[in-house]
Structure P
Amino acid sequence: MCPRCRANERQSETNYCGPCRRAYDRARRPRRKTMAERFWVKVRKEEDERDPGLGPCWLWTGAINPVDGYGYFQTGDRVSAAGNRMPTQAHIVSARLAGKVCPEGKEWDHFCRQRPCVNPGHLEAVTHRVNISRGVSIVGDYIHEQTCKRGHPKTAENRYQRPDGKGSQCLPCVRLRTRKGAA
C-alpha cells in the first residue's frame, strides 16, 4: 500500500505508487533559479562612495568584456541572426530588474563613470550624443575644448554649423583655408 495516497498498487523498489513517486521526485528536484536570483549573486556592493551624494557602486563580478569593460549577463532574450543566444549588458539588466525603462532613442549613462557598476540609481537615460559628450574619449574631449586647434575661441559666432546638423567648423579656419586655396 502507498503510504502517501493509500492506494493498493505500489512499485517494487519503493513504497510509493507511480503518481506519488513522480510527485516525490518533482518535489526533490532543485528549483530553477529566477533571472533575478542568478543576477544578484554576481553583484558586490561597495562600502565607500566614489562620488559623494551618489551612493556606493554595485560592482559586477560576473563576465566582463575585456574590450569595453562592461559586465555581461545571459538573459536568453537576445538572439543573433545565426540563432545563438547573446548576452545583455549587466547594467541594462539591473535597470530592468529595478523597473526602469529606457525610452526609445535613448541609452543608459553611468553617473559614476564606472563601467562594471550595476547600481540602477547611477543610471540615467540620455541620447547617444549626450552620453558620448559626458564620457572620457577623443570626442568627449573635443566637445569640451574651448578653442579650435589653431587657438580660435569656440563661440557661436565663430562656428559654421552644417545644414544637416551633423557637425560644425571653425569659421576663421575655414576663411584661412579658402584664402590659401584662392591664392
Structure Q
Amino acid sequence: MGLFGRREPLHERLAREGGLDTRDAPEQVDPRSPWQETGVHGIARAREWDVARTVEAPDVEGDRATFVVLPDGSLLVEDGPDTSLEPLAAAVEQELQAPYRARAARQGERLWAVQARRIEVMKLRNTPEGDTLDVTHAGDETELKADGARVFGSVRELEERGAREGPEYSVHAERLDGDLWEVRAAAL
C-alpha cells in the first residue's frame, strides 16, 4: 500500500503466517452470563461469625481481645486484657448461648465491636500429649496425630464424634484448658 494506506497489524500478520488466521472463523460466543464480568463473580465466602454486635464497654482495657466462653459460662481469655470481659460476653449472649469463641476490637473510647461463633466443646481424658489432635478415618484406616506428629493409640470420643459425620471423617481438636477441647468434625 501507499504512504497513507492501511497496513496489516503485526499480530494479524504473525497469526496468518503461523497458520492461525481467524478472520474467516466463526465468532466465538462467551458462554458466561453477562453478570460474570470482572468484580461480579465467584462464590460468596462462608459466614465466619454467628453474631456481630457493638457494645459500650468503657471499663474494658486494651484495644482487642480474644476469648472463649465454656458451656458452664466460665470465660477463658486467650488474648487481651486481664480485666473482666463480661460486658462483651453479655452482648454476645443476647443472641448466642455458650459455648462460643469471640473476638473483640475497640472502635472508640467507649465502643467495642465483638464477633462470636458457636463452638463444640468436649471433655477428653487420657489423650496424647499436645495442644492439637487430629483423627482421620478413611477406608479401613484411622490415623491419630498430636501437634501434627503421628502417634499410636486412639481417642475413642473423637472417633465416635467423627463417625456421626459419616463413614469417612476428619476431626480436629484444640485444647482450651486442661481436659476441655474445642472440636470440629467433617465428613470426607
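For the reader, a short list of remarks on this structure follows.
- Here distance in nm of label points 7 Å out along Cα→Cβ at positions 18 and 154 was derived from just one of the structures P, Q, and that gives 6.0; the source is Q.
- Computed 11 for relative contact order in percent (Cα under 8 Å, 6 or more apart) - originating structure among P, Q: P
- With respect to mean count of other Cβ atoms within 10 Å over residues 50-57, the largest value across structures P, Q is given by Q.
- Value -7500, calculated as helix-only ellipticity at 222 nm (-39500 (n - 2.57) for each DSSP H run of 4 or more, over all residues; to 500), assigned to which of P, Q: P
- For mean count of other Cβ atoms within 10 Å over residues 98-105, the highest value in the series P, Q is held by structure Q.
- Structure (P, Q) behind the derived value 2.0 of distance in nm of label points 7 Å out along Cα→Cβ at positions 106 and 122: P
Since every read-out is calculated from the coordinates, none of them should be taken as a lab result. This one's a predicted model, so the numbers in the text were calculated from it and none came from an experiment. Cβ atoms are built from the backbone, for glycine too; each structure is taken alone.
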